[in-house]
Each structure stands twice: as C-alpha cells, then as structure tokens.
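Multiple structures follow.
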Structure I
Amino acid sequence: MATIDAISRDGTGKGVARRLRAAGKIPGVLYGGSRKNLNFAIEVTEWAKLMDRVGGNLRIKPQKLIVDGEDRKAAVLLRDMQVHPVSGNVMHIDLLRFDAEKELDIEVPIVVSGEDKCPGLKRGGIIQLVRHELEVHCKAKDIPESINVSVAGFDIGDVLHIEDVELPSGVEVITDINFTLVSVVGVKGEAADDETETEGAGEGEAEATEE
C-alpha cells in the first residue's frame, strides 16, 4: 500500500484550482462513504513520483491517504484523473473511499499469455490486441489486477471474443456485444510479397509456354 501525501485546501471553483496549479499543486477531492467530501491538493512532483512507483495500481488497489500529516484512517482508490488534452498535465484528481462491498465499474488492464504455445506466431503472425483495458463490474474487494487472455493454440486468423474469456469470481462484464479482445493476424507486407512472387512465377511459366 502506497501513501498519498496531500494538504487540505479551502474553497472550490476554477479560480482556486488555477491558483493551486500555478503554485505547482494538483487540486483533488475525496468522496464516498457516509462522510463529507474532503478537498485536498498534492504537489505535482509528488504525484509524478507516485505514478512512477504505483501507476495503474492506484485504481485497483487501496492506498493510504495522509492529509496535513494526519492519517485519514481510510484506504482510497483513484477514481478519476483529469489530464489536459494538449499539455498532458494532470488537472484534477478524484479519490474514492475504499468500501470492500461497494460495487464499481472499473477498467483493468488486459494481459496476453500463451505466446510460446501459439502456432500463429511461429508461422510469422503477430498478436493484435484490440483492447488494452477491459471495463468490469465487481465489488471493490474483488477488483482484479488484470484480465488474462491466452493465445495458446491460436493460428493466424483466430480471434478471442469476450465470451471466450473466463473472468475471476465475482467479476462480470456487462455487454450485449460479443466484442473482440485479441486476434492473431498475418503480416500484410509478407502477404503482399508472397502474392507478387506467385504472380511473377505465373508470368514466367506463361512466357515459357509461348516460346
């Protein structure tokens, strides 16, 4: 469990947020549970270090929040992070009080396995990962670190759909569409070269016949 070290802040609104960002801080809010929302701010450099150390786990594993040096005695999850579309700077952070029984819709990373047992790769194909993350519905205590999809036994042209994936206990995907997660495809450049060679061989045979 990592520690999010923040300071309390007074006031809300765009003016307050702009002043905080100008001072090298990111505004944020903690909400959820039966307690009132808590407005806080965190140093840009501290948040960058935290992202480097923990990264995606901020969304799926509870972390400790310290505000003004005081342990808030509540584990938190990163619920949302607003990023500027041009500069890439973090504009605002939303934290959610961790409640093990609370049901959430959350995105978790997809991890591909079984490459060493994939005939399609051995034949020169490549893995095409259509989705890098999957939105799942589950209780906070059941949030998986990742969703594993195996391409073992896959040949070129084989496709894995969401209905083919065995999800962890307590985790579900709410959808009416059996969408694609991963496939094994041929390399277009190689396919084009093969067609050219075949056409060239055919022309040579035709010329030989005419002579």
Structure II
Amino acid sequence: MKGTKLLAALLAATALLGAFSGCGKKQNPQVTLHIKDGGTIVIELYPDKAPNTVKNFLFLVNDGYFNGKKFHRAEPDFVIQGGSPDDAGSGFFPYQYAISGEFAENGFTQNDLSHTRGVISMARTDNPNSADCQFFLCVGDASDSLDGKYAAFGKVIEGMDEVDRIAALPTVSQGQLKYLVDPVVIESAEANTFGVKYGSPAWISTAQ
C-alpha cells in the first residue's frame, strides 16, 4: 500500500512539473491557406527568426489581402510562388510599402532559418529591401541557392501534399521561370496568434 501511495505521489509530482514547465511558453503564430478546389496549407511562423517579416505577413492575412490571390509560379522540386496583386506574378507594392530584408546578405544575421522543404520565404525584386506581399514555399531543398539571400520566416506543418499537388500542375516557361497554366486560387487565409499581439510591421514607403 505504501508503495502504491508513493508511486501515485511521484506521478502527480511529475505531472505538476510538466505543467509548470509549459507555463510562459509562447506558441508561434500559424496561418492557414484554404485553396480553392484543393486542400489547406498550415504554416507555422517564426518571429524569433524574422520578426518584422512575420508581422508583415500577419498584417496581410488579417487585412484579407491574400483572399482571392493566386499561386502563379511552380518550379518542381524548387518552389511555388504566390501573393502577387496581379495574375501575372509581376506585381508588387499594393500598399505602397516594402519591408527590410531580414537575411544575412542584407546585414540581418539573426535569421538562420534554412530554405529546406516546406519553408516559407519572401519573394522580392533585385532590391534587398523590396519584399512586401509575394511569398514562396519550398517544394525541395533550396538552401544552396536561397539561404542568406531571402527572408525565410516559417514552415509548413500541415498540407505539404497540397504544396506538392500545386507544384506538379502544368506550367509554361517564360524565360527561366515556369508559370502555372491555370493559377491556383487562395480562397482565404486566416491567422491564429494564440492570443499574442504582434503589432504593426515597420514599413519602407515605395510611393512615388
């Protein structure tokens, strides 16, 4: 009987210790993309790697920007890209702003997230501080060509099968890039910050 009571006490203490160890641990925000005539893609964002990039992406999601936008580009074993304000994938700056590039070659050494399969990162022009709304998801390991050059800021935790499906759709080549014959619509996007307020991003004006 004493042994049983001792075991019960040890189990209770272990459970209590586990509960306390979880206290104060902040859960990373998540974004869910609902794909029209497809599945869902759930992405966990990493504020500790690229804080302003995460704030910017959450702003766009919460503002409804991605609702109805499309994945326009698909490179098998490399990336799928979306979020452009136009269907051609050539648009940037719908809000007349950009954000500073949070990656090593731009002097931001805090971000060591590698562009492995499933990682989300911001697209940009040749200007390192030109990211705003276009993003891409890595289909394969793109670390050799993209690490340190683009701001990775999260990773797909559910729905890589949907990413793979999009990457395998028919494309047409334009120069060195492959564009989807029928761009894939992001029906809606929603964010869950688990009660944490991340605030507004720091923006760079692109207004002429």
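No value in this document is a laboratory result; all are computed from the given coordinates. Since the model is a prediction, treat every value here as computed from it, not as a measurement. Cβ atoms are built from the backbone, for glycine too; each structure is taken alone.
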Next item on the list: For the read-out mean projected area of the Cα convex hull in nm², a value of 14.9 was computed from one structure; give its label from I, II.
Entry: II
Next item on the list: Assuming 3.6 is distance in nm of label points 7 Å out along Cα→Cβ at positions 48 and 160 as calculated from a single structure, say which of I, II it is.
Entry: I
Note to self: Starting from the value 4.2: which structure in I, II was distance in nm of label points 7 Å out along Cα→Cβ at positions 80 and 184 calculated from?
What the structure shows: I
Check: Looking at structures I, II, which one was mean count of other Cβ atoms within 10 Å over residues 112-119 calculated from, given that it came out as 14.5?
Finding: I
Check: The value 31 for relative contact order in percent (Cα under 8 Å, 6 or more apart) was derived from one model only; which of I, II is it?
Finding: II
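Comparing distance in nm of label points 7 Å out along Cα→Cβ at positions 96 and 136 across I, II, which is largest?
Values: I: 1.4; II: 3.0.
That would be structure II.
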